[in-house]
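In what follows, structures are represented as structure tokens.
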Structure I
Amino acid sequence: MKKTWLIMGMPITLDIQDSVEDLAIFDEVRDYFKEVDRQYSPYKPTSEVSRINDGLPAAQWSREMKKILKLCDQTKQQTKGFFDVWRSGKLDPSGLVKGWAIDNAAQLLKKKGFKNFYVEAGGDIQAGGYKNGRPWKIGIRNPFNRDEIIKTLQISGGGVATSGTYVRGQHIYNPLDGTEANEVASLTVIGPTIYDADRFATAAFAMGKAGIKFIESLKGFEGYMVTPDKLATFTSGFERYVEAAA
């Protein structure tokens, strides 16, 4: 069973291949994403992120917000500063929160006993188990033609995240010098979880062409990078996830 909602300004899809006896699980996942949007959206004036940007004292930040910011700081250290949720004194943790929320929704499904499912938010996916006995098929879009799929991945039990400017426009910057990240058109990362794939995809995109080498250096991760001159570069183990051409 599959349902899609528009939340956080993007389509969010839950597809469960197991038998679903209680349809309330779909409402539970939907409501969870709505709550994440309510708290972390930098575009909602009443969100905690907006209130922090308006001067909310740190002593009044929620425990969960402090946890998120700790994870953001950890990611900043792991990426040597290329992941930074603060820009010009303003907070925007979207580069971590989306993957974190997808991962939390997947964990909720697992606790309910579901094994075969995928959770997608804005093209970033956590896949569990199989669909019709086969790994989930996940397409990488051509950043120059969104109607074209340039690679089809086969994923079971992992996360896939893509960073790029072809959907939202320019929104990723190099935090080390403040310049726009424009050396890459799109960068897809496959990881053990969508939480890790998403945050490292954002950082790798900010690194420019060096980002694919960063992904190569991470154990258990693979990546596929397309540059503005339409050249593709991928990590050494990426092809094992690619569906063979018919």
Structure II
Amino acid sequence: MHFFLHDNRQLLLGVFLIISLTGCNAGSEAQKIVDLAIEAQGGQNYNNVFIEFDFRNRHYTITKKDGIFEYTRAFDDSLGRYKDVYSNEGFYRMLNGEKIVVPDTMAVKYTNSVNSVVYYATTPFVLNDPSVVKKYLGLCSIKNQKYHKIEIRFKQEGGGNDFDDVYVYWFNKETRLMDYFAYKYYTDGGGTRFREIYNKRWVGDILFSDHYNYQYDSKDTPIHEFDQLYEDNQLELLSKIELENVKVSSLN
């Protein structure tokens, strides 16, 4: 009996080690692919940089300098010129050059809105944020090209208000570039989306792109299956995500 228990403990330990190593390998493989994608799309040029662009009649700026960041969004309405500012120090809104009081609930909404646009504009660089948890899902084929499929989740600490959102990215095995991604979100009733990258262009040594934004009629379909739905023409084109007048300046 003693040896039987001992053998089972050894077996369980071996299984545990295999599972642990598999998880570590999945994480390290995902990290390697993300690092290569960042390098292929701009690498260190994402650091110490000032970026500006227009998106849906709003002007955005991104400033990154020695670990400090500031994102802004400016637009006009009947009351004048609004400017939202989100940085390491928090969020505030200005109207015609003066700070105005914003309820906490609206400040969170505005922060998420600004952060969301910046997130998509600077992916895959943001995939190395400390809150990101990566998992390698394997190889697949889209339009006769091979892709690494990687799942992205977020830690609650540092993951923002939408830390429970889930993403899947498809990185081209040959070019190392991000060509597709999908995500599941829970705000405003929740839903899923699939993005196809197009109009890739270099601006200031950083690769920018626009996105075809697709939806699917079922919220319950796992997003890692969206590559097959895309291949089968089962997705509906919802909108285009287009960055205009992109400019980049190094702050080094």
One of I, II was used to calculate Rg/Rh (Cα atoms, Kirkwood Rh), giving 1.04; which?
II
Given 2, 10, 17, 19, 18, 16, 12, 5, 2, 0 as the derived value for P(r) over Cα pairs in 5 Å bins from 0, in percent, for residues 71-182 alone, which of the supplied structures I, II does it correspond to?
I
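Using Kirkwood radius over Cα pairs in Å, for residues 79-134 alone for the comparison, can you identify which of I, II gives the largest number?
I
Every read-out reported here was derived from the displayed coordinates using simple, explicitly stated rules and does not represent laboratory data. Only a predicted model underlies this, so the values are computations on that prediction, with no experimental measurement involved.
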